[in-house]
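Listed next: structures, encoded as structure tokens.
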Structure P
């Protein structure tokens, strides 16, 4: 579920990265919204997000919510690392420290 969610976010980001093209053409808001939403990456990301939601329902039906929900923060780690390689985003020292803190939190949750 976590990996599906992370991939869906990356696809959504890739899809909306192209939205600047629509604004440069000065198309109306509704046309821009339509073209952005029906971009293949946005559609794929939305579909994966829906699939992730179904997985999430299954997960919380089996686990305590107070245990399962903090594990979603693993998404932050995947997205930050994958965004660095896919979108060439900066991964600053502060972000790395934050990711380490999140990782420690996830470890403590899973040990409880």
Structure Q
């Protein structure tokens, strides 16, 4: 059994989820999932990728390339870098709100 299905198996044992819920999330049957978890069957590549996206560390890339690059950059930063990015984003949002308020006042 590969890592993600071992993780799912542990989640089920710990009562964090159940086979029916996992099977529904993975668009498969409970009997197929049971066979995979018991080692009687091997999951296909698509099912494994989907399981990693839903239950693992892997995520689907963002459809907007600049956003995906930004996510990758942020994930590579340490705590100090994350704090600076967050502060900068908050200041940018506040500035946009002030500009919008000013435009609304001028239009009125």
Structure R
């Protein structure tokens, strides 16, 4: 099962952290996140103007036995204090761990 997550942030450093600090970063870069699954960088649009956000899109592939709380905890720990907005499968989510978990649980249930 795959979740598409779009994150608006103030720069590209979050993408490096999401991908567990790869040597190089580009579309298609993947990382295995223990107890969560595989994360793939789908795109990163960096804006030149200081007040415009960098938009990072990742795909998180999780196994059937992975709970929403594990995915939500990982995501929230990475984005807290760094993201302006987050969308999970095109649904904008309040930057709150409980809300992120609720939306991820709904998406996992819908896709099974």
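Structure values in brief
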{"quantity": "Rg and Dmax of the Cα atoms in Å derived as 13.2, 42 - corresponding label from P, Q, R", "calculated": "R"}
{"quantity": "For helix-only ellipticity at 222 nm (-39500 (n - 2.57) for each DSSP H run of 4 or more, over all residues; to 500) computed as -23000, the structure of P, Q, R it came from", "calculated": "Q"}
{"quantity": "When mean count of other Cβ atoms within 10 Å over residues 10-17 is computed for each of P, Q, R, the largest belongs to", "calculated": "P"}
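Every number here is computed from the coordinates shown, using simple stated rules; none is lab data. The shown structure was predicted, so the numbers you read here are calculated from the model rather than taken from an experiment. Cβ atoms are built from the backbone, for glycine too; each structure is taken alone.
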